[in-house]
Structures are given as structure tokens and as C-alpha cells.
Structure P
Amino acid sequence: MLAAAAIHVPAIRYLAIMPVIVLLGGAILLLAFQSLLRGPMRLRMATVATVAISLAAFGLAWWQWADVEAHGPYTTIAHAVVTDGFSVLVTVLVSAVMALSAMVAEGYLAREGIEGGELHVLALVSASGAVLMAQANDLVIVFLGLEILSIALYVLSAYNHRRAESGEAGLKYFVLGGFSTAIFVYGIALTYGATGTTNLTQLADFLSRNVLIHDGLLLAGMALLLVGFAFKVAAVPFHMWTPDVYQGAPSPITGFMAAVAKAGGFAAFLRVFVSSFGVLRADWRPIIYVLAIVTLVVGAALAVVQRDIKRMLAYSSVNHAGFVLLGLQAASAVGVSSALYYLFAYGFMVVGSSAVVTVIGRHGDRDHDIAAYRGLARRQPLLALCFAVLLLAQAGVPFTTGFLAKLQVVVASVDGRSVPLAVVAMASAALAAFFYLRVTVLMYGPGPDAAPAPVGPGDPPLAVARRTRLNAALLLELAPVAVADQPQRAALAERVPVPALAAVAVGICVLVTVVLGVFPAPLVDFAHRATLLFVP
């Protein structure tokens, strides 16, 4: 008898993949437990389990950080997975966002009458894909992480089956995401054909030791990879899915998608292009330069004209992607560090903002016109204050994480001698401040039951002109709410109930945004040390 061929099993350091195991395994256990119940799982039980799983992954990430600082970064599973400060920072962010999103989702699901823990299961699966993308040291692992992240998001976008917009959002995301995945896989194939490897470390070593006389195949593969990443992070012109999907998806998923998809997408984007294609930066930096400019300008310009708050946040996320592209375009340690800081700060800002939007949306998740925010400060001052802080942080107001995030990527761009790009970024930030301030002013202005002020015949001309402008602005903002539709106007003037867990999530997001904005040293040091431990 012939002896059975031995199967070679690569060495595995389980600490390196424990966060992924916990997130993915927790999702499987949660789904299996639910299948054993006679009815749907109670929302509170699913939320508590999801938060516990996320916090376990959060704690394991800090254990990884201590191990990496003590023994240095390392690769495992045949050098396909890497553990370094870069992957740890992204894991910390994704785990925290997962816990906060689960807290926000409970109130939303209870309000909409949706039972069961399927949303939490899908979100955990998606989060595990984002972590895997950050740890990937092979293009095949990047692809696996991308698909795990994306497929769950397709379903989450269409999760609210009672809303036609939700199903439409899921379908659009799925179709366009399928095209981008095919392009990305083709890019992997061309890269492998040109270099003979998909391992990122070996790819960097090959390019540093060899000069390709005919590099068309490699450049084509690199371009297709860039397109795949640009779609995932919603860079212009690959952003077309963003406004419709963000608007149609359940509001808690909008924030989760904006934070987690960008964290995973940019983590892989930075690792692949800065570490592996660093030798070819002269070829891809001009493309990123143009992408960053159009992303900054289009995102800010189209956000200004939106009346739906979720579409405004969608184009705002496009603008934020442009700022992160500044760090990528710098192609330096400073650029990577600033991009990591920006992703971390943006994650908490967008999750907190989406939590407020979820609460204001009321039953049916439809009240997302900016008219619904008029006079919010008079009805619910604390909720309005939290939303104002998060919006102003996204605008880059000092003493918030948003200010330092924008400052760092601009400094990295200037250090990389891309001064015109930095100027465009600052101009887009000034333009973007308009729509953030617009909502803030609405919240602290008169309520939706306000009536235009009368203009008397004896009033001074300047007072008449000023009052006329104010009345015109008031009527414009209240245009979606018909004057004769008193029930709808009265509904907008009512206080909205704020679920306890959603309030806690918003409070945590505001606390992180303000405290790390006033005392930024811990997060700045974390991002800097993560860059130092970045494995090329």
C-alpha cells in the first residue's frame, strides 16, 4: 500500500487571528443559538451578546498590541496574515464601532417592529472582514476579507424589508459591488502574472530587486486594484452607489457602513500601495492626486445641495475619503499615520451622527429632511448639542478630533510636496463647513411651528429687507412640510424618544471626539507607533 501523502500545515499563531475568530465565531454561535429557539431571539439578548463579542475582540486587540511592542510585528499562516500596530489600530476601531452600532440598532429594531438577531450576526461577519483586510499580507486574503465585508453589507443595506428604498439600496450595492469585485480579482490575476506572487512582502521584495522592462501587465493590474479599492472607499468617480445606498439602508447601518467599510478598505489600500507598490509610487501617486482632488470637490459641492440628511452624510463621507487619500498620496510614514488617525476619528464621528439621525427618523425611518431638525435645540437641547458637536467636528472645528485629523493629512500632503492638493483640501473643508453649520443653525433656530414675521408699513427699510430674507429662508426650509399639513408639522415639533443604549452610544462618540480633541496625544502617539510597526 502506498503511504498517504503528508499534508503540510503552516504554523499558526492563534493570537494573530483571535479577533477575527471571536467576531466570526461569535456570529456563528449567535446564529446557531437563535436557530434553537422556537421564536425570534429577544433584541436585548442579541445586543448584549454582540456588545460582549465586540468588547472581547477589542480586548484581544490590546493584547496583540502588547505582544507586538514586546516582540515586534510578525507574520503567520505561511506569511499570509500579519500582526503589527497598523492592524491592531484598525481592529480596535472596528471592534468599538461594532459595539456602538449594536447599541444604536436595538432601539431602531424595536421601533420598527423587527425581531431577531440577524442584523447583529451580519454586522459581526462584516466587521470580521474589515479586520481581516487590515491583517492581510496577501492579495488573496485581501480579496477574502473584502468579500466577507461586502456580502454582509449588501444584505444589511436591504435589511428593512418594509421599506422599498432599503431593498433598492441593497440591490444597487450588490450589482455595483459585483462589478468592482470582478475588476479587483482581475487586478490580482494581472499582478500575479507580472510578478509571480500575491504575497505583499514578496511582492515588495520582487519589485525592489528587479526592473521590469515591459511593465504594462503590472501597471494594468495595479490600476485595476486601485479601482476596486476606490469603489470600496467611495472615491470619485466610483462613488455613485454611496448616496442611494446610504439613504435607503437602515440608519444604524449607514453609520456602520461608513465607518467599517472605510476602515477596512483604506487599511488594505494603504498596506498594498504604500508597502508593496512603494517602489512604483511615481506611477500611482499622480492618479491618487487626481482622485483626491475630484473626491474632495465633488463630495463637498454635492453635499451642499442636499436636503435629505442621510444623502448629505453620504456625500460628506465622500469628502472625508478625499482627505484620507491625502495621507495615501503622501506615500510616507507621516501620511500613513495621518490617514490612520483620520479613520479613527471619523469612525466615532459618523457613528454618533448616524445614531442621532436614527433617533430623529421616527417610525418608518423616513423623516430625514433637514426641516425635521429645525428647533431641535428647544425640544431636546442635549440631543441637539451632541449632534452639533459631532457635525462641527466633521467640519474640522478646533478642540475636536476632526480638526487635528484634517490638519495632519494636510501637513502630510505639504511634506510630500503636494501643496496644490493641500490648498484644494482646505478649500473643500471651508465649503463643507457650510452644510454642517446649516444643520446646526437650523437646530438652534425657531421651531417648525414658527410663522413668518409680519412686515409693517412703518418699519425701516433695512429691517424690512432683513425680515423678508429671514421669512424667505424660513419658507424654503419648511417647503417639504406643507403649510396646510398641520399633523405633519405638529409631529415635527414633538419630542422624539431616545433609547437608553442609543443615548449611551452617542455620549461615548461625543466624549471620544471632544476628549481626544482636547488631549490628542494618546491617539496621535498610537497612530504614530502603529506606523513604526508597519511591516513592509
Structure Q
Amino acid sequence: MAHPADPPPGDPVEPPPVTRGAGAPPAVQLTGITKRFPGVVANSDITFTVARGTVHALVGENGAGKSTLMKTLYGMHRPDEGSIEVDGRPVTFHSPADAIAAGIGMVHQHFMLADNLTVWENIVLGSEPVNGVRLDSRSAIDKIRALGTSYGLTVDPERLVESLGVGERQRVEIIKVLYRGAKILILDEPTAVLVPQEVDELFGNLRELKSEGLTIIFISHKLDEVRAIADEITVIRRGTTVGTADPKAVTNSQLAEMMVGSELPVPELRDSTVTDRVVLDLAGVTVVDGDGRPVLTDITAAIHAGEVLGIAGVEGNGQAELVDAIMGIRPISAGRVELAGVDVTKLSTLRRREAGIGFIPEDRHRQGLILEGTLWENRILGHQTRPPSARGFRLNRSGARKDTQRIVDEYDVRTPGIEVKANSLSGGNQQKLIVGREMSGDPVLLIASHPTRGVDVGAQAAIWEHLRRAREAGLAVLLISADLEELIGMSDTLTVILRGKLAGSYDPAAVTPEQLGIAMTGGDLGQVAS
């Protein structure tokens, strides 16, 4: 059958109207989907049925084939075998433009927005409305406001994206696909960077979209959230369908066992291993932006050997700048940074790395990997002057290859081999490669920024266990995470960062995620402060 025509440039697509009723065909029906890549069968005979007007969750461990399946539905891949039906009609997608024409939109885990453009400019990019030969900005802004009002996705179309918080950016991404006429939304890890209050707001938006007849495919590793929002859950494991589950009847443990064959992991530390030896000492650290405005003000903190210091905060409150200041990526305007008793304030990033800082970055694609590089080439990144990646002043390729294989084996990085490119791995396996690399070489301090973001429960458990073992061996850890359960469970000491300042310390044994979320937005929780 001929594939749908590409949408005409300049006009949002109007897909076929949604038909309701008990006899209506499924919004999406994937049957026998198989997709092979060199050396890997990513999907094998997968069947996936999504009823229209529902929220359908897709869960599975990293590498199970979720992303491949959704990219196939979105026209980014073509299946080697199997068929796709949308609203009961067989379709063949050659590109995302075909999927968009059929009423399918996808919101990716990593937001695809230009910070220097306004909200409306981001939304219409590629589908610009015109009046004659001129860009019709007024009609675009009016339509965006109308969409926001209809679906409870309020955001000012004329604001610059760089001024938006994480939750607002996500609303922009959802409006962007609705603007193009999507009636079926694929949301990839939509809550990965949200605090509890923002998750509640998102779920309210999704329920509103569902009430209007839209269909949502919700990909997540957070099983509590999946059970809270989904009408049905499909589990895939090692590239094939395991089964479906009723979120009202299934437990988290049962879902975890379907996904990975084991119990649900719990983020928790064992007996205290905190010593009196200070590894990282920050004294009055202040950082200003290019306009001279403070983004960090008088940050004073210490992390001891064997201690995990957790920092909670809504994204954009100075976490990234704090990491940059410690790493030497961003200069400080006042204060001092000491590592193991040595003042490193004026040292380069490379020298700080050589002094014993391991770094798991917030964005593995932008800061952690060369996606077109092989796994062993990525093993070298940040470690190019030290064994086993170097021998004297020369790169030691054989040493890097050998140690990459060790990391693959020890950290369960699922890959056909160390010569494949990093972009061939699932997100969770990319993360395990980074964690293994940064835990190598006996660091004295590990900066772990969202170390389990976008990974499944099995990979989560493995990363937590590696952090626990390293802590027991005396490693000092700075843990930054949007997962409040992880922060509470994996921290010896917990503090909140708010508008560039440390805004209070809390006892991980006493504070709840809800209380921590309130503190992160400036609420008063003196009764649980330690």
C-alpha cells in the first residue's frame, strides 16, 4: 500500500477524525514486528495493541527494544517483518513526516528546543504558517494559545525558551506535536526530569488529553507512575512481548519481575561509612553568568570519604553551575575549591580529573560520549593521560580495548562488542559504560549527576550497587538527581539548592519525597530539617 503523502509545508496536518465507540478499531496495532541490526535482533515478533482514547504504558529494561519499536511506529525505522495499522488502516511509514500525516507525534526524552527562540517559534519550526509570502506569527500565536487553553497546557507563546523551567519546556514539546495535528502521542520518559508537583501537573494534562479522545503511549521506568496514569501496560523483554497487565491489579514487584526477572530494587545505603576525612571542601563558591548576575552564591559544603552528599533542586537552580565550578569547566568569581586538602581552584579540568575526580554527566549524549566513536574510544574520554588509556605520552589502544572489555563484563554493558559505536547502544547501556569508565582509576571524588536517568530497574540496581561498594571503599560522592526516592535512599546527607544557594539540610531518614519537593520550591519544612 502506498504510504501517506508528506504534509504540505507551512500548514499543520489535520489527521482523520477520531472515531469513538466500543466497535472502533485500535488506535495502533503492531503485529509481528521484527527489526534487525547488524549482530542484533532489536525487536522479534512483537505484538502491541493500543486502544484509542487511552493511556497505554510501554515498559521494559534498557535494550529490551522499546525505543526501536517506537521509532518504527514513528517512521524512523522500517520493520524487516510485520505490519502497522493506525485506526484500522494498514500503513507504511518511510519517515516521521508520514507518521505525522497519520496523526502520530513523538515527544523525545531529550527535549529538542532551541533556547534562543520563543515558544511559538519553536512550535512552528518546520510548519511555519504564512500569509501570502510572509510568516503569519499572529495566527500561530493564537492557535498555540487555543491549544494550551483546550488541553490545560498553559505557556506564554512569546517567552524565550531559555527562560522556561523543565515542566514548561515539556508542555512546549507536547503542544508542538498537537500543533501538527497529532491524535496519538508517544511520550518517551516524560517524567525523567520532573519533581513530584510537576509530575502531578503532567498527569493532569494527560488525563485532559485523554478525555478529548487522544491516545497516549507512555514509556517509563517509574513503575509507580506507570500504574498511576496508564489504562493498560505492555511489557517487552529482550526484544519480544512478555505480556500485558492491568495497572489496577499488578504490583510494582510483579512488573519488575516481568521486565527483568527479579524483584524491584530499592535505593538504600547500608551502615554508615562516613569518615572525618574531608575530600571535597567548597568555601564561599560564587559564580556569575556572562551578564554578571550570580548563578551560585556563597556555596559552602564539605563531602567526606565514604559519604554521599545528595543535592535536591528543581532544574535550573544552580546544580549544573555547581558541577561546572567543581570540575573547572566554569570559573568562579569568589571562593575556593579544595580536593583532598589541595587547593584546585585555579587548576584546569584535566588537572582536576587527574587529581581524582570521576564525572557522570547530566547529559550523556552531550557531555559523556562521542556517539560516533567506538566503545573503546569512549573509554578514553577524560582519561587520555592515564593508564590504561595512556602509556607515557602515547595513547595505549590495546590497553583501552582490554579495559573496555573489563567494563563491559563487570558492568553488564549489553553490546555485540567493543568495536561498535556508542550510538548503537540503548540509553541504559550507554550509561553503564559511562559509570564503569568513571569508577575506574580509583577516583577520590565522584560527581554523579542523574546517574540513573532513563535507565531501567535492572540497570538502576546495578548502578546503585556500584555506588554503594565504592562508598564503602571510601569514595566521596556528590549525588544530584531528579529522582527524589533515589536521593533520599542513597544519601548520607541531603541538602536543597534553591536559586543558586544552599537552602537547608534534611535528614534522609525523616524527609519524604513530597516534603522535599515542597522545600525545592521554597516551602517551609523546618519541622523535618536536620
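Any read-out appearing in this document is the output of simple, stated calculations on the displayed coordinates, not a laboratory observation. In this text, all values refer to a predicted model and were calculated from it rather than measured experimentally. Cβ atoms are built from the backbone, for glycine too; each structure is taken alone.
Results, tabulated for the structure shown:
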quantity	calculated
Value 1.9, calculated as distance in nm of label points 7 Å out along Cα→Cβ at positions 171 and 203, assigned to which of P, Q	Q
At a computed 3.4 (distance in nm of label points 7 Å out along Cα→Cβ at positions 387 and 411), which of P, Q	P
For helix-only ellipticity at 222 nm (-39500 (n - 2.57) for each DSSP H run of 4 or more, over all residues; to 500) computed as -9000, the structure of P, Q it came from	Q
